[in-house]
1. With mean count of other Cβ atoms within 10 Å over residues 72-79 derived from the coordinates and found to be 19.5, which of P, Q does the value describe?
2. Tell me which of P, Q gives -12000 when you compute helix-only ellipticity at 222 nm (-39500 (n - 2.57) for each DSSP H run of 4 or more, over all residues; to 500).
3. State the single structure among P, Q that was used to calculate mean projected area of the Cα convex hull in nm², for residues 136-247 alone, giving 7.1.
4. Match the computed value 14.3 of Kirkwood radius over Cα pairs in Å, for residues 48-127 alone to one of the structures P, Q, and report its label.
5. Kindly point out which one of P, Q the value 3.0 was derived from, the read-out being distance in nm of label points 7 Å out along Cα→Cβ at positions 80 and 232.
6. Taking relative contact order in percent (Cα under 8 Å, 6 or more apart) as the quantity of interest, name the structure among P, Q where it is greatest.
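Derivation of every value follows stated rules applied to the coordinates shown; laboratory data play no part. Worth saying up front: this structure is predicted, and the values here are computed from it rather than measured. Cβ atoms are built from the backbone, for glycine too; each structure is taken alone.
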Structure P
Amino acid sequence: MRYVKGSFVITAQGDIPLLRQVRNSRFISHQQLFELLQYDRHVSSRGTFNWRIQRLLKAHHLERMESVSWQGSPIYSITPNGLVELESQGEFAIALHSRTRQMPDRVQVFHALELNAIRLSMARNALLVSWQSEVEISSANMVSAAPYQKDYDAIVKVWVGAEVREFALEYERSLKSSKQYEKVRAALEAERQIGCVLYLTADVDLLLALLFQLTPVAKRLGFLTARSFRERLLAASVTMDARSALVTVEEFLHYSHPLYIGS
């Protein structure tokens, strides 16, 4: 289809997947966005991708973050204009929509970027089956008759050998208060939709603090640093509590299957 020269037309095949990815990530770097769209087969040409980004920025559908970057790459977030375009194509998210008063906060930037990096590490190694973002999870929780007990950072499905395993993923960059962790423990105790939760932390000290705050609990939890997971993936070592021996992520997920829980 040909368009009038100088006109701005949103395309369902090119622009909508890009805007949806930025919305669901809250914040994402230029390189991360290209790789995730490439992984999902929504883009192949770097030149076309760069052109598309520039026109969406010019039309104020995307916003470039000032004075911050990720590994030398600019960072984007979606604007209300971009959300309107998504919604016009049936892509509505209750948790982040065009009438949302509070758009993604800058304090979330590096939390979001690390989650993107974790997702990409699995995708690059052909482990990732699916990734449901916090925006999607919280939106579903608002209308579900059987919601998750928590708005997890992601619900992830991965290949473990020839089988698919599902887990909730949480990434902690800083320590919450003890009162907040009491609420988290209660939510984990009540969770029935997810068999296990993998907690990734910014460093070892935070990992130890989380162990103290969240264990013991009647939910299979695994703790490791985000860096260890990104670098070693299924071979990374997981701590489940202060008394148990370390296991690999692969072993943790294998024995988190309903077949093994309680056996």
Structure Q
Amino acid sequence: MSLRVKTGLILLAVFLVVLSFGGPGVFALAVAVLGAVGAREYHSLAAPGANPLEAAFTPLWAAAVILSFLGRSGGATSAVLALGAAAYFAAWITGPGPRPDMFERWAASLGAAVVIGVFLGHAVWVRGHGIAPVLFLCLVVWAGDTAAYYAGTAFGTHRLAPAVSPKKSVEGAVASVAASAAIGALLGATLPLPHSAAVSLVLGIVLNVAAQLGDLAESLWKRCAGVKDSGHLFPGHGGVLDRMDGFLLALPLYAAYLRLTVG
């Protein structure tokens, strides 16, 4: 068994334990910890060489944004974003003052707070609707990712986005969509979800496309930064962003659907 598979099985086991027995609060804390690490990785890609204060502040800001989703309303999240921005600018005003790279570093910190904090924080909101919706989203994304890897390896000949991710193929992308659609329909018929099997199939397709775009976006960030992996937390898998990239766009979309249909 390869190191990648072993790590994946351990992560899956930890995820299922936290999801099944931890409750919404423990789940939110776990997501916040992962988000803090992911925010640090994002900031390192966007603005390498951050000073210690900035490197510590950005992960804490993203984690606080994630935990704000326990409030079940956008008000808490907006407040945390605003307070974090105020603290950031106060530190610059009383500290380094004007610098040519200030805009770049501000964009990196804000990007981490939004892309990691807000986007990933929707997992906490989805968990508030029960365990089944979280399982649905995760299994749809993971099924698509797995199908893309194996189908692309076996049959992939046409490159999907060679400038960004040379190994990804059109054949893998098509297999990924099909797998997510099939798993979505199956889960819609078996899990206590707030949407039917037919709707779940459509959601599987939409969420898969969003997940593939998130994956490609993270590949683009790494290409721009000149690195292979976002980090080294997970042996054989890379960093948090390498494992969570597919959820960054899929999570807000699924949360938006639940908000519109369930409330």
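1. It was calculated from structure P.
2. On the way: P: -12000; Q: -25500.
That value comes from structure P.
3. Computing mean projected area of the Cα convex hull in nm², for residues 136-247 alone on every structure in P, Q gives 7.1 only for Q.
4. That value comes from structure P.
5. Q
6. Largest value of relative contact order in percent (Cα under 8 Å, 6 or more apart): Q.
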